[in-house]
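Given below, in the form of structure tokens, are the structures.
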Structure 1
């Protein structure tokens, strides 16, 4: 049941077999390996009629639950409710996942049309008073029942979903709440579409080879390949991060770096048809309206009640603590880069935003004799993938076997059976390269989540999406070290989903508290700094030479380079998110996102007219992280603490891994994260663990 249309953690389950319309593959049983979607037969025009029919059938099933005269039980209420929406969830998740990773105008328009209708369905459900009465009866008697911890959690979650979904509102308030929810669903899709459009509409086309000064060979080759694909001479750089990031880091031309920076940081803020300022204003107003209708002061109050943080005061306490630790270090970081740029590179003015990556990289190279281009040859994508698969084999006994009979939605996608011995744990889809139909960034999502209702063991279909540099005619895809970390991060999410062993879809896979969901993925990044792991797969793509120990030492030495600056950046984003969602009155007319976020951030570099993050901040305006972006840092505190146990007991220690699998990964959201953490660590979290790992210290 997709309450709130959450992105990238939506639930999808197997398709039932009772549909009669055989011309639409979305309404048929999928006779495919492991019930995977038959992408080769699914057309865009199939979605609307399928969703219309599945919503109608789900409504009939819910009405049947309402009409029951038998006393409420888990089976006739909660399980029946879960099953009533399975097919609908399956198809809607498929639609919205494709919008994110392989979209076009037709699919985007369809998503914008269907999102409000699906939201209306969800609102009807959570405002269904007869259904809530049955859920409430189970909730009120929960202490008297012999519920398992998971069953108790599910009953409580359902109760709060109805309560926070407006079931107790009067008729007029329900109408207002529903109207706001439907508008928000449409606006979120529009926000995402605008960012993608601005991303695709701007390119930097160069024909003068001198303008390529400073750029590594692989970056130039990729730009030449991009130009070739567009039928152009010379080189084309885009705002896709594998193109944008290296350009900002290595291009000697300050003028071109400025041009690229302004283009990237003005997405959604160019005053064109894709402008997102008005959408932000509308979305924050509608979210505030929803919260106040439900009796909360602001939207953050509404969202945080069901998180580990519980309220905004605990969030701000974390952000303030991190600011105190990071700000002095961030100032030192900036001063060091400015001094280097002035004394060694002849920059006789203040660093600008398009300068920082360029000069900080030069300082890093001089200080640590380390840069991405030195390391890339040792991290070809295929070897990194095998290294990560091998790690999960060592820790959890998992094997990954590519199955080319599994249909995929794009030729770049590869599908793998994931097994523990003979047992299928799920299917993993890997989609690694950028394209115009795909949003930027990296994420994990599911086409189907794990569940075991009524003994029907359904294994998950998990997708990992990244945007790594594509292979060229000369070179394989070679990853920067930061991209190795990204791959490890998203695979951490994937394993969280694949190892899920719960009964109820509501709490399976990554359906956990928003400020806990990043912990398993961030834990996995720690292995990237361990020599015994790197030596398993990091070999030069051309010579086969293992990565030198000297390079690993440099990676470790540089681990906390710019730690203060980067921590402050994340804290600033968390503060901006919280500022939008602790508003207790609508934003004023004439709102400009760049002015608003500037008032919230502790910025060290000069402001730039038109530059901002908000208008392309898809995490909070087109995803599930509204009033939750702080969760990255919250989870980082937990992950630093958890990896200390792995580090002390052995990073390949099977007993430690088994405990982590059993007490954390397999449990999904079936119990509170604090309980899961305590079972694994044997104690409460250590708030100093993250600061110690980053080399930061709280200033008095």
Structure 2
């Protein structure tokens, strides 16, 4: 990687929250979002530092050069600090600039010079070029970020860049001329792009290191320096005049006293990301006509990313204006003019090199539209152009995705919509999980109860058989007129009831194999209805809504299921009502859903949660064993089906009644494992 493209600015990933502010503020679109992380693209970066300035979490940082400067200061060479004219906007806490100079010298610098003098040199060079009647419009080159932006992103207008060095380079040339090539020079200012400019081959040997005001403050803090602990010093000659106003937008014009009537319509002054992008775009497209474009990437150098001062913009601007006026009032104008004339003889020209980083044309329109649809922009009205992604329009965002700079998830409305979808899906998944957990819990409970029931039933069955046999013999031999006949009859009835309960326990506990047959739904329902007595005050409504009434199950066990459900429905309607039996196709006809609904008294929520527990019943004593529904549950589960209940027992909430939903697969597990040919043979 060349010096011009080395990574001066980098991302601290642990601090980056991907707010896309840096994407929005980068004029070169040199930030790529990959896997939710913002990455600098060094080849496209112009080191303007906008991303550093706008990042509230300090996730964007620049490379410090403090250690390298310390090495220079500890060497035997003379070292000069050349200070950018925006010092008055940064060091507002130092009342007298001479104490500021003293603090820099206390760090070990031999000379402290003003870059403002170099600014006056290049301002005069600009004036000479303008007055010479250039054949093409000219773009100022005092801002290295602007130069880099044109070289990388507008290389076709590179010939319009003024072939004049920046104030930093001009000042370095002055010191080399004054003190010789052996002097080491450190630039101190608010600009990060100066680090890249100083490393260019054509300026090699002029600037040894570049540090920002942030770095300078850290060096002051390390040595515990403040204005009260140092001797005041004046800047070393040559001193500057109006050049101190250079960092302010339009300051270059004031530096050389360009007349207002000359400026009007002939010079375009622009600053900041939005303005420079628009000015250069319109200039490139031929919409702007002017002799010169005075451009600064930041809102004047007083807003550079290397400044630590958080004062308001116009407060800093006022301080710089006041500082420039005070300096101009104090200087020896005759000596200043003499120095200016002397050093204007220096060679202050430079060259430029195109480094085209433009993408090779826009993607095809159909590709862009496809990407837009991918993140929900199907119609023109869907393109909100909210800018939350860091791009001004949804169209630009789609182009950036195709160019590998962005991701669909950067679109905030799209991400919110997806989040709502995920929440809905998660809610459905949670409900399914809760249902599965409840079913698993119920299965475990029934399995345990089944083992217990089987043991009890087998142990009780033999002595119970003896009781039943002898009680029946005694009852048969007993004279009905005997006072003991009634008591003995009750013993017989209760013993028979015990036999029935034990039989139910055995049925509940058994692990019978299923005898699978192809069964007609209509016949199954009719056989279930034959097993019960349907009162006259109950209306029966059968609805078969399946085109294929055949499915595979154990006929006898399923008749037991439906007979039990029908009987429970009838028992829930002692005053009459309506029994609805419906069959529907589900899951593309792979599943049948049986719906048994009644208009009875309904079941409370508490009882619904317990209704599949063995021995739990809501019927009166002697009317039920509490084993019917657990047995039904076991049979349905053996068929790999499901059963659920919806019920309302509160008339205030609507009509009362219960509905049992029984879902059964059309094909048995064995049949599903067979090949298509085997299934046809059967």
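All of the numbers you see were taken from the coordinates with simple rules; none came from a lab. Everything numeric here is computed off the predicted structure, so don't read it as measured data. Cβ atoms are built from the backbone, for glycine too; each structure is taken alone.
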Output 11 (relative contact order in percent (Cα under 8 Å, 6 or more apart), calculated) maps, among 1, 2, to structure 2
Out of 1, 2, which one gives 1.3 for distance in nm of label points 7 Å out along Cα→Cβ at positions 44 and 436 as computed from the coordinates?
-> 1
Parent structure of the calculated result 40, 28, 27, given that semi-axes √(5λ) of the Cα gyration tensor in Å is the read-out and 1, 2 the choices = 1
Which of 1, 2 yields 3.2 [distance in nm of label points 7 Å out along Cα→Cβ at positions 500 and 596, calculated] | 1
Origin of the derived value -16500 (helix-only ellipticity at 222 nm (-39500 (n - 2.57) for each DSSP H run of 4 or more, over all residues; to 500); candidates 1, 2) = 1
